[in-house]
Every structure is written in C-alpha cells, then in structure tokens.
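Since every read-out is calculated from the coordinates, none of them should be taken as a lab result. A quick note: this is a predicted structure, and the numbers were derived from the prediction, not measured. Cβ atoms are built from the backbone, for glycine too; each structure is taken alone.
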Structure I
Amino acid sequence: MNIENEYTALLVTDAQNDFLSEKGVTWQLVGESVKENNTIENIERLFKAAKGNGFEVFISPHYYYPVDHEWKFGGTVEKMMHEIKMFDRKDALSLEGFSESGADWLAQYKPYIEDGKTVVVSPHKVYGPENNDLILQLRKRGINKVILAGMSANLCVEAHLRELLEQGFEVAVVKDATAGAKHPELGDGYKAALINFGYLANSVISTDEAVLAMEAA
C-alpha cells in the first residue's frame, strides 16, 4: 500500500479516556496491553506525523446517551459497556459533564483533535462505522486509503477495518498503536486481532513504519 497525503488519511478510533486513561472504566482489562504496545505514545506519534506532513486526520468516537441504555439486547462486550457506563454522555446536544469524563479525549491528544481541522465523525454505536458518517466524510474528501489505529484492537479497530475494506478502501493497520483487553475467560483480544489484521488488511505496519511513510509522502 502506497501512502500519499493526497489520498490517505489517518483514522483513530476511540481515542478516549475510558480506554486510554488509568482512570478509565476499562483500564483493568486493557491497561496491560496498552503499556506493552506503548499505545498512548504511538497514537500521539501518528497524530504528530499526520499533522506535520499534510495528512487529514479523522476520529471515529464512541458515545452513549441515556436513550441508548434503553436497548433491549446486546452482545457480550456491548452489554458490559452499558453496565459500566462506558463513554456515557448526558445527551447528543449537551457537553455538560463531558470534559475529563470517560467519553472525553485523552488530554494529550486534545491539541491534535481540537485544532479545528480534524474531522470528528458522528459516533459509532456498537463497533463498526456502518451507522456513522465516516465513509461519507472520507469519500467527500477524495480519500481512498486509511492508516488505522486506536482502540480497541479486536473490536472497534477490526470492525472499522472490515467495513472500510468492504467499502473499497485500502487500509494499513498500525499494530502497535492499538491494544486489546485481556480477559480470564474470553482471552487476549490483541492477539486475536493481530491474526485477523494479517488476513484482512492491505498492510500491517508499526508506528515507526507509518511515521516514516508519512514523512516520505
């Protein structure tokens, strides 16, 4: 996959406190993997490289509003997210209580996300972008290639990878700018994702490789 700033964008999923802050509600599950991969630092390196080399940056966030808690069914992790109030916001039109909440961006990412240039799409509600405006926003800007990173590896990142591929995009996954839960019964989500990344993505690269490619574009 050739990375060129005219047609390639950086996409980061769920760059939010509930996944990446030690105070986040999932830290006990994902923290070990985040530390092993230097995920927080590597995502920031991608932001810096993208902003410094003319690449558009997209964020696909995860938010839940009170109305979402009225759903009648859900999968295993989906139900858990509702139970622990992950990514909760008061409502779609209010930012009351948002700052420094679990749904807010990790503080060190705010200069990159809140610069008036980053495209923050509407929230995805389960794992993939089928129900938000990510694909529309990419296509309206002539983007057909994506450098993909964020949280979490075997859930939202993999779901975004699969849908982007189905929609005709080329996708390079940055394997050390993501992480996954380690669960005593469900297993290691990061290891599971790496296998599927290898089978599915156009390219699976490191942060070092992604940064070099963006600098050379």
Structure II
Amino acid sequence: MPRIYVHPLPVRIWHWINAFGFIAMIVTGFQIRYIGLIDLMSFRSAVVLHEWIGFVLIGNFFIWLIFYLFTDKIRVYHPELNPMKHFQSSLRQAMFYGYGIFKGDPNPHHVSVYEKFNSMQSMSYQVIMLLLVPLQFWTGVLLWDVKRFSGMIDVLGGVRVVDTAHVLIFIFFSGFIFMHIYLATLGHTRMAHITSMITGYEETPDEHGHAEANKH
C-alpha cells in the first residue's frame, strides 16, 4: 500500500506532548474544580501539576507556531482560496462523516503532503490553534496569579468572567478529545491514523480501499 510522509518529526513530538499534556490538564482541572468527585491526588498537588503542565504546553504551542510559520508546512492549514469551493468541499466532507461513511463510501478527501487536512479539519484546527488554545492559555495565566494580573482581570470583567471563560473552553477541549480519538479510528484500519502519527507515514488506500478520515 502506498505511503506518504505527512507528519514530520517535530509535528509528531509536539502532537504527543500536547495530547498527554491536555489529558493531564483535564484530569487535574477536574480535581481542582470538583473536589471529592475525583480523588487521585491532593488539591495542592493538582494545582502544582496543573500550573507546571500548563507552562510546558504554552512552550510547546510556541514551538508548533514557530515551526509552521518558518517552514512551508504552513500550507497544510490554508483553507481553499475559493470560498465557494471550500464550502462545497466542507459540505461533501460533512455528508461523508454523517452519512456516507456508514454506507462504505470513499472519503472525498485524498491525503497528500500539503493536503493532509480536509476542508473541515483545516478550518477547525485554525480556530482551535489560533483562537481557543491561546485564549485558554491566557485565561490560565491570569488565574495563575490573580494579584499580579488584577488590572487586566478587572478590565475583562473580574475573576468570575475569566474563570468562566477558562472552564467553558476546558469543557470544549474535554469533548474535543473524545471526538478526535473517534475520528482517528476512521482510517482504512482503526489504528492507521494513530500509527501514522507515530511513524510519520500515512497509508493511502487505492480507490477500492476503505474510506478514510484524516487526523492531524
């Protein structure tokens, strides 16, 4: 089966640090927010871990950003320049995920080095990586030292507003992880996309192969 090298080593390292880091942030976040519901560690330990892992993920984010800004790989995040064509491509992909995949239809998107994301993914990941992730980090830093950043917190409406935004994005990412894992199993085999994020190589079934859905 043909293979295409679509996940460079820096991207794979970033991905797995991000994946395990966000899972750890969700677990410790639950421990902090819902004392007694989860009892994996002490409250203090959860806070310390949450803070340290948060700063690791912030650094990891800037590694991702610098890699894509200063290499030609940024092209994988570019949406279709023709808005109508992008909309049509997104509609076809949505119909595939919601209906066609259950009939065994082929994935309308065909992976390549610079098109490893389908239209829905390219736009979704840009919103997540360039808006939601920075917002989560920003609100997290503000809550990390409320006294130091009190002026900015007041401008935003107070601690309750900042905390609510942080929790709402946290809930979104909790759900996103489950959806991401599900979509990662929609390749020609259940482990195909997960394996590709380990090896870097994406297998490309021929026109008679099983429908596939790309993962980042």
Structure III
Amino acid sequence: MENFWVLSNIDLYAILCPVKLNYYQEKHSVVYKKEAIIYPEDKYDENIYLVSRGKVKLVTYDHKGNEIVKQILTKGEIFGEYVLLDPSQRTEYAISCSNRTKICSMSLNNMRQLMRENQQFSTFIYKLIGLRLKKTERRLELLLGKDVTARVASFVYDLYKEQGTLDIRHEFSQKEIATLLAASRESVTKTLFKMKKEGILDYTRKSFTILQPEALKKLSEG
C-alpha cells in the first residue's frame, strides 16, 4: 500500500481545525458522548469532519442488525470525505466511540475552496480517498479468505507499510483490532502473544515493534 502520509508535510489538523482561531473552534466544533451518532446512514450531509479528540467508528449493519465496523479513526483523521466525489446520502453511520469525542466540521464548499487554493492539500485528499478504497478492498480479502493469524499479521504489516518504520505507534485497543478483523479479542491476544514468543514482533498497549518484517509478511499472506 502506498505510503504517502509524510510526502506532503501537511499539518492536516492545523489546516482543518486551527487551534489559534478560537472563533472557528467555537462555531465548528461539537463534543459527543460515547456511542453518540455523529451522522446516520442515508442522511444527506455536505460536511467533511475531522477528529479533534477521541475516536470515531464508521459502521454499517447487516440484515440481522449486526454491526460491521469499517474504520476506527483517531485524532487528526478526517471522515465523510466521499462527499467530495458524490454529495449524496451517507452510506454508513459515524459514531463516537470514546467519551468527550470532539469533532470539527467543514462544509463541502469551504473544503473545495481550500483544495483549489492548496494543490498539495488537494492531492493529499484524493490520495486519502484512494487509500481508503484500497483498505476496504484489503479488509474484504482478509475477512473472506484468511484465518485469524493472517488477519492480525496483515493488520500489523499494513501499519508498518503505512508508517514506514519498524516502531509503530497506534491508538487501537485489542478489542478494536478484533472488531476490525471480525475476530474475538481472545484470538487476537493469543495470536499477538504467539508472534511475540516466536520473535516476530513485540508490542505494548500503544505500539508494535517489528523484529522480523519478512516473517510477518509471510504470515500475512496466509
């Protein structure tokens, strides 16, 4: 997966939610409780959102009402960006998954103006959309054709490729990782412990350290 997160040196958080402009935050920031709906599926909404604090999950529901988590986003990440391609109804729910989650919003018109004025930022946004589509395809491949070990290895290996470093920082709990991989928390914990025991990686609550990249890649291939 293409690593573009550092190519532009853009401070996305500063651009979309400038801390120095207090009036902007007052007008465009909202704080949500855990499990609060930021926007529902099928809502017509022409805003792009930024996670200023906390976490947000993007979910859909199957015909039985089971929740399917598409993404979990943390501070500095945007969502709702597909409105740039098709300003129609939302295709997923955006739900706060932490207490006091703070969200900044920007209208579609203001975002388009910002992209016209900053070509580098415009390129970043469209690459972001492309990466999100690739990630969705990747997750479908994982869920349909790989066992838990391959799913966990793929998750960590993809973070390694995205961040471009063997020392990976992340904001996901093991429960959230399990949710994203359609696995039980216990199976994710056992898989990570086995990889650690085999010297493939080490991990803490908020980091992974890749010790054997090739071995991890081989596991991710199933």
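Computing helix-only ellipticity at 222 nm (-39500 (n - 2.57) for each DSSP H run of 4 or more, over all residues; to 500) across structures I, II, III gives -19500 for structure II. If mean count of other Cβ atoms within 10 Å over residues 66-73 comes out at 12.6 when worked out from the coordinates, which of I, II, III was used? Answer for the origin of the read-out: II.
Thinking of I, II, III, which structure, once Cα extents along the principal axes in Å is computed, gives back 45, 38, 31? Before the final figure, lay out each step's value.
On the way: I: 45, 38, 31; II: 59, 38, 33; III: 52, 42, 29.
Value 45, 38, 31 for Cα extents along the principal axes in Å corresponds to I out of I, II, III.
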